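Quick note: the coordinates plus some simple rules give every number you see, no bench work behind them. Not measured: the values here are computed from a predicted model. Cβ atoms are built from the backbone, for glycine too; each structure is taken alone.
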Structure I
Amino acid sequence: MKKIIITLVLAFALVNAFSQDKFTSAILKGIAMMDSAKNAASNLESANYFERIANAEPAQWLAQYYAGLTLIYVAYDESKDAETRDMIYDKAIAFADKADKLKPGNSDVYALKGYITFMKMAVAPQARAMSMIPVSNAQIEKAIALDPENPRALLMKGQNLFYTPEAFGGGKAKAAEVLKQAAIKFASQKTTGIEPSWGQRRCNSLLEQSK
């Protein structure tokens, strides 16, 4: 009986390991698609790919995370009307919320939430800025508090400052101070397979525009 139990445990462990390897390979493929996307069509392809993984793996927080992240890039397409972009951001928020439930207290998840909130605000800034910018900033500050070494949390703070007028506490000069900190963190970050590591190119681009 003992041998049977040991055999069953080992078999179960092997099945789990195989499933995890398949999941890891699928996420790595999606990350490569996301990183190489250069237009609206390839952004949509990447988002659809991660959405399929998220639906197939509802207990995996990274699947939900990347589904939310790639939807932001889909909504970047300004040829889409405001209603469509709003719907895409709402969908991204839903995925981010799922990631938060699966991985509570995660810095990258809160940085993502802050990112989505700010971008949804930008669909109708005159109507939403006063209510949504503070929410986005609070989400990002929580991301920084959870992990001060997370470059994406600092990138999101710098990005918010970059697009917030000086009269409201933002501006390029303030953004540059934070983005420089983010750049240092990006330079020293250790990529760990499927864990979030994106953002360095965006950080460098905003720094260049802040000059």
Structure II
Amino acid sequence: MGEKTMEDGELSTSVVDHAQTTVGGRAGHYLRRLTHVSMCGPPLLFYYGREEVQSALHITAFQLTSIVMIVILVAEIIRMRMNVTIIGQRTYEVEQPSALVWGALSMGSVLLVLADSPELGLPICFAVTFADPVAGELRRAGVSSKNATLGCFVVSLFVWMLCSWSLGTPWLLCLPMAFLTAWSEQLRISMLDDNGSMMIVPLVVVLMLRPWLS
């Protein structure tokens, strides 16, 4: 991510190439981005492939989601205790929960909590899936942090508006939820990756507003 510095009294952003701090180098970095974008698949399977999941695996989509979350959490605990990283992970993730784990657990929570509301669950999941890599690549290209956050907002707004048009997501949510997603992306909380904050914050707000949504 771009590193903020003060030069001549103004805030600037120095370029940090994440490929240099990613296990596997440039290939690992792009694998990380590809994995991030592919996270749009599980929500679609959860909401629209439940019968197929139950027929093929003889468990419900809810049980499968729970199993995946538990397996990922246990595997992450083991990984951290062994102090190892795998291809696509950042070197600093050797001693803290990885972005993959935060994303998987947060997405699983969104799906289980909003199991009957794809018009709310899908835009939350899709916004982080597509907006976060855009913000990261903009910063990597030397774009200021402010403009990278703006790019994140634009992508998030597009996702929410598309879901409003195609799924019936309340249109009044589009602007504030896109803002919250972009705001959550630039939060810096120790040990919490933005893959988590970008879904947890919108989920909490949606749950608070849900009684008022028709």
Looking just at relative contact order in percent (Cα under 8 Å, 6 or more apart), which of the labels I, II belongs to the structure with the highest value? II
Determine which structure produced the value -26500 for helix-only ellipticity at 222 nm (-39500 (n - 2.57) for each DSSP H run of 4 or more, over all residues; to 500), calculated from the coordinates; the candidates are I, II. I
Distance in nm of label points 7 Å out along Cα→Cβ at positions 101 and 133, calculated, reads 3.3; among I, II the input was structure I
